[in-house]
Structure 1
Amino acid sequence: MLGMCVGIDFGSTSTIMYVGGKGIVLDEPTMIAVDTETGTPVAIGNTAYTINGRTDDAIRVISPVQNGIISDYTHAEHILRYYFQRLCGNSIFKPNVILTVPSGATNLDKRTFLDVAMHAGAGRVCLVEESLASAIGAGLDEDTFSGRFIVNLGGGSVDISVVTRGSLAVSKSVKVGGKSIDEAIQKYLRKKRDILVGPQTAERLKICLGSAVPRKEEIAVMANGKSGLDNMPMSFEVTSTELFHCIDEQISYIIGGIKSVLEITPPELVGDISENGIVLTGGTSLLYGMKKRLESETGIEIIMADDPLYSCVSGAAAIVKDMDFLTANGYRFKTVQELS
């Protein structure tokens, strides 16, 4: 196959790329900063994340993937084109891309992913569901008949699926994730304590204090923001108990999505799941107490993937190494000509 083979997890919070023969070569925020007057990109990825919330009105920072779906075609294309140029340089052959998409993506959503990737510089693109890629990345055997329950807790959405024989028997995407939890923290501080904080501060509080279950020992951290009363800078203390209560609604919504998939799963597959457990992947699965909360709510053993942050792109990487998987399971590459 001419051209490099690239596996991409193009998520709401981060873009992770794997290149055949090289490994994971890129892991940067899915963000772009643009000049508000001209629309010209001024920063992408890590640099855009760093300046987010630190610029005046002349620069706007945009996250073009929301809830796992491309919401801003133009800027999503800018980001992927920039990364393709970094990876491929002056190569005359365009890359062959395995691109992961939410299991609940509509045909229109999938078409948008294909269009963006191809117009950004991909030669051929094959879409693979995130849950299936995560299952493969977590080391599950795609040839087994036994049903495996995969929950990919991402930044913009939660992908919930039952995988058997390399295909999805049942699947659902829940539009809540790590970013929703960050926003809940910002909303709580603004509404209950008249404190305004930026997205990076909210994310840091989630990582330090956030939990899916009450902590046995309460902890607290100091953070900086500004008063909602007079807009003056201020330092304040936040406790783990406060954050547990303010994000509990988001966690409950995730649990509700998992239970709804279990309810519509055929009995034989539910039996397999009870025996095999539920596999968690994705960055939000690292939230303190998530494993314990899910075991308590579902009564099923929860298994953490060895490398939850990279399970999805690792699955895409495994497919890159074994292209026969695509043919065997009905997937195929598409070209620009096939989209027109």
Structure 2
Amino acid sequence: MVQRSQGEALGQSEVFLDFQERLSRVAPVDRPVLLIGERGTGKELAVNRLHFLSKRWEKPFITLNCATLSPALIESELFGHEKGAFTGAENRRPGRFEIADGGTLFLDEIGSVPMEAQEKILRVVEYGSFERVGSSTPVDVDVRIIGATNMDLSAMADREDFKRDLLDRLSFEVLFLPPLRYRGEDVMILANHFAERIAYELGREELPVFSINALKVLEAHSWKGNVRELKNVVERAVYRSDDQVIDEIVFDPFSSPYSPLLQESENDGRKLVESDKPENEKKFISLKTAVKSLEIELIQKALTLARHNQKKAASYTGLTYDQFRGLIRKYRKELEDINSF
């Protein structure tokens, strides 16, 4: 069964379901949680799930990306300030801790918080109170802190770049988000989800299907950017395709389609022209042409074996019926030249 939560938290792989189970178990426990994961693994989606499965789900859910603020501003953002506390502070302003009272405060990129602010966060965790910038009056709050980062906080604490006491207080539970390369079959579940969603955005009537070649390259990719990278790659492929069948997958949008036709020889500076190429290079066909020929051949063989029963033929190729029908439509002219349908 495919498990689905907020946003794009989709999957059925064992590591994904294990992560979701551990997240669900700690969500009702009113203690801090740290989420550790590579970029693009869905830390914010996990935090949303933690909050809405907690006893605080009806209370405020406040977020702060600590990496986007300078050290001079982060204390004011977290704890607020009094009127006149610094140049430009024309009014009293509550901070994120105060706004999140009773609910959850999500500190994204928590490893970027400067030491001075860490001291005050530790006081909030230990005593439930803090002082606004420019004030000596304590403000009491009841806030659950969830932190997220892709940094090694334990190593930072060893280097004294992160307060060990604060790390100990925040790490009641530490959840590691699984990278997409460990999630196996989830790649195509997510790919189909993203493809269908952008097709709807583009106003297309037919659902997109991936060719055999596209399926292979998607499943073989290492996904260093994880789910975020997959989303971009799939949406780009659907948007660029004029056909229901998605065949061309571009992983690097910065890869130039223009390469030098003539190159300087390292030996004598001669220009390399077509006649200078080795004989086997002249005969070499493009990958796209080779894939097309293979797909047509496999479709024809599957149809012959299945006596033109298209559902049975689709099962022979490992495709869904809709995917197989999409390939037939794509290569109808070529297939008609081989055999009449």
Discussion item. Comparing distance in nm of label points 7 Å out along Cα→Cβ at positions 57 and 81 across 1, 2, which structure shows the greatest value?
Written reply: 2
Practice prompt. Out of 1, 2, choose the structure whose coordinates give percent of Cα pairs over 24 Å apart equal to 68 when calculated.
Written response: 2
Worksheet item: Among the shown structures 1, 2, from which was the value 20.2 of mean count of other Cβ atoms within 10 Å over residues 25-32 calculated?
Response: 1
Worksheet item: For structures 1, 2, which has the highest computed value of FRET efficiency 1/(1 + (r/R0)^6) of positions 9 and 257 (r between Cβ atoms, R0 = 25 Å, to 0.05)?
Response: 1
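Read-outs throughout are calculated quantities, based only on the coordinates presented, and are distinct from any laboratory measurement. Note that the coordinates shown come from a computational prediction; the quantities given were computed from them, not determined experimentally. Cβ atoms are built from the backbone, for glycine too; each structure is taken alone.
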